[in-house]
Every structure is written in C-alpha cells, then in structure tokens.
Structure P
C-alpha cells in the first residue's frame, strides 16, 4: 500500500511527549520525513529511535519562544530535507487558576509559548509551505495548530489560557483566508481532556481542582488526537478540514 505522505516533510513542535510525540510517529508511519522539535533532546532522541532507522528523522533541540531559535528550526529542516510540506504547531502550556492574584509569570509563559512561539514558527514556515503547495508530490501543504476546547468556550479559572487559545483560533482563520487559494490549508485541532503531561505543569492546588473536574471520566489519549491530525493532513488536495473539536465522550463542556 502506498504511504499517503511519501515524499513530504513534516515539522512537529512540542514533540518530546504527548500529542506531538504521537503525531510525529503517525506522520512517519505514513511516509513523511519528520523533523521533531522540543527542549528535551533526550526525549527527542528516544522518539527518533522508536520511529526507527527506516525513516528520515531530524532531532532539533529548541525553544520556540525564542524567535531566532524558532526561525532557525524551520530553516534547518528545509536545509536538511529540501522542503517543508506540513507544520504542526503543537508546543504549548496550560497553566490554570483564578485571574485575581494570579502569578503573572504563568500568564507570560502561556502567551510566549501558545501564541508568540506559534507565530514565529508559522511566519518562517509559510514561504516554504507555499512552495511545497505548488509542487509535487501532493501540490498541497498544511499548517495544523493544536488549540483546545478552551479556544471555543471561556471558563472561570482558565482566563488567560482561554485568551491564548482564542487567539490561536483567530490567527488561524485569518491566515486560512489569506492562503487557502494557494492550496496551503490551515487547520485547528481542539482537544478536550487528554491524558498527557499538560496538566502536571500546574500548581498543586490547581491539579487537585482538575482531578475533581476530570478525574471520573475516561480521558482521551495522545494517539486519539494524532489520528485526527493525520486525517486532516491526508485529505485530497480539494478538501480542507478547517477545524476539529474532539472531546472525551463523557466530557460535558
């Protein structure tokens, strides 16, 4: 069976764990050459070994909140593999809690990673993606921005995280309108509760609240979201999946 992404190159940020890790494996399994980027080199190298010696994989240790590093990551990918067909902006952080008396450094971290990091990566990648969309083998290219159900519904205790994810949605839709006529598709994936490291970055008291909210439901796994991303980027050239909202069956909001 022909692999659907054979001859293409994908770059996945936040690939050292969770959704990014599962997405890199899924894209490679469909024949894509993959650049995997994150801050934890040891995790990336372990992932490259799991993807296997039969696949072209490049490990890039980087922090996408640093503009120069984010730009260098994209350019290294293109220099190494000659093109870029798919960008998955997955790197992100979720730091919840009340707005009143919140630690401002948590807000800053979310804005810098969830928004600015995504913007830096996208700005650098777009010219390369447009070139790929104008060439074989697929004559289409993809940007997939991993957002959240928090990008659709604002809730108490999630204000700044909501703000960053609403921002991802607004930016994605504006960019989509700008480039879709050139066959560069822009998609957002909006997961609900997923069993990843994301929640563990919160303060202990916030983690306890989250356990009370989600502890009784069967949560999704990173592979569930990776399947949605793979579906999105393997559609025929004339089909664009603009938005995917995916929640655990038992999650009400």
Structure Q
C-alpha cells in the first residue's frame, strides 16, 4: 500500500494495522475488508468506474469485491490509519465512504489501542462494536453469508485447503472432501466469501506468507511453504494484493517489531 511515504505495519488480533503517509496505493483485497480513517490530507480513490474523495476525518470501508487505487487530492500526500481484517467479517457495507465524526474518532482510538498491549477481550469487543456500528447495527450483517459459512460441506473444504496449503488441490478433490458437487461447492464459496475457491485459496496463502515474513523466514522458503510456484510468483500476487513487495513487507514488519522490543 506504500508509495514514496512512511508507513508502519504491525499485527493485531483481527489482522494487519497500517499507519503513516503515502502518495499513492493500489490493492486487490482478496477476501479481506479494509477499514480506516484519513487523518490528514485527502485522497481520491478509483474502484472500477466509481470515484470517491476522502477528506480528513472520513472513514473508508472497503469490501473485497474489487481492486481499488488511490492518489492525493489537492495535496502531495495523505496520512491514514488502516486495519486489514483477515477474519473476513460478515459485513454488508452501503458505501466505501462514511462521513461520521464519532465513528472516525472511535476508530482512531481503537487503532491507537492496538499499538500497545491491552486485554484481548477489550480489543475484540471494541472492534466488534465498531464494525456493528459501521454496518448499521445487527441488520448490517449478512444472514445468508453467515448461514453459508456454517455449512458442514464448506467447513470440510476449507479444512482441506488449510491442511494442503502448499498442495495443488483440484476442484474435484475439494468437492469430494466436501461431499457435494463442484457447482454446489462453488456456490457455497461465493455465498460465504464472495470468492471462487481458487481466490479463497490465494487469500489464505497470502495471509500465511505474511505471517512467515513477519517471522523473518527467507522469501524463497515462504514461496515454497505457501504453494507459490517460485519467488516471482509470490512477488506478483503479494504486490497486487497488498501494494508492496514481500521484501518491503518483511522490512517494515521487522522495523516495527524491533522498535516494539526496544521500547
């Protein structure tokens, strides 16, 4: 997500936190929601044919339906705080742009709390309550999506993809493990995650790669362990998904954890 700016990256319970300034970004958030607040400056974001201008205090709430990219609007760069939600919450968002000062203030407070140790229950509760308010209350949660995620067939398929993260699993093998037809399985993945099975697999591989990079594992080893053909294959998908290379991500997270340890 970083382009010629200064960005910090660290891991929280629900996913990845980012904070800093940048001059542009481009991401394809496979299966992941991206929420945050513009702190200073302004940005114009393009998603397909849509255009949005975010100003200071605006909340951004991106679902994983499409890639998007941003550039400064009336300034050289902008500052923001972001949270990439790896847990794929059941959110139904009306618009990526939310102008609600109270919601923005609560997010900044929550985001700052994620920088320091605090009780897990407190962090999780505050985030859950904030997401509920962002979605407009309990009615903003998609019942059909939750029902699909409770389906035993989908659970069995996801377990196989987890167990065979680096394996070349076919759709037939996945359907056999799930105990349903290929078409039924594809519909379940679409209903539950808004993705076909192969995109869900890619999302899990990228998430696993991030965790290995955070631990300092060599990039070539990460690519092999997470099912990418080679280092360049990982590089291409990682950059497209997060807007930065694996090497840069490893550098940023290493700097963050080093600073935290020194503190």
At a computed 3.9 (distance in nm of label points 7 Å out along Cα→Cβ at positions 103 and 183), which of P, Q: Q
FRET efficiency 1/(1 + (r/R0)^6) of positions 39 and 223 (r between Cβ atoms, R0 = 41 Å, to 0.05) - structure with the largest value, from P, Q: P
Among P, Q, structure where volume of the Cα convex hull per residue in Å³ as derived comes to 122: P
Structure responsible for 1.00, with FRET efficiency 1/(1 + (r/R0)^6) of positions 31 and 63 (r between Cβ atoms, R0 = 35 Å, to 0.05) calculated and labels P, Q on offer: Q
Structures P, Q, by mean count of other Cβ atoms within 10 Å over residues 159-166: label with the highest value: P
Per distance in nm of label points 7 Å out along Cα→Cβ at positions 127 and 191, the highest-valued of structures P, Q: P
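Read-outs throughout are calculated quantities, based only on the coordinates presented, and are distinct from any laboratory measurement. All values reported here derive from a predicted model rather than from experimental measurement. Cβ atoms are built from the backbone, for glycine too; each structure is taken alone.
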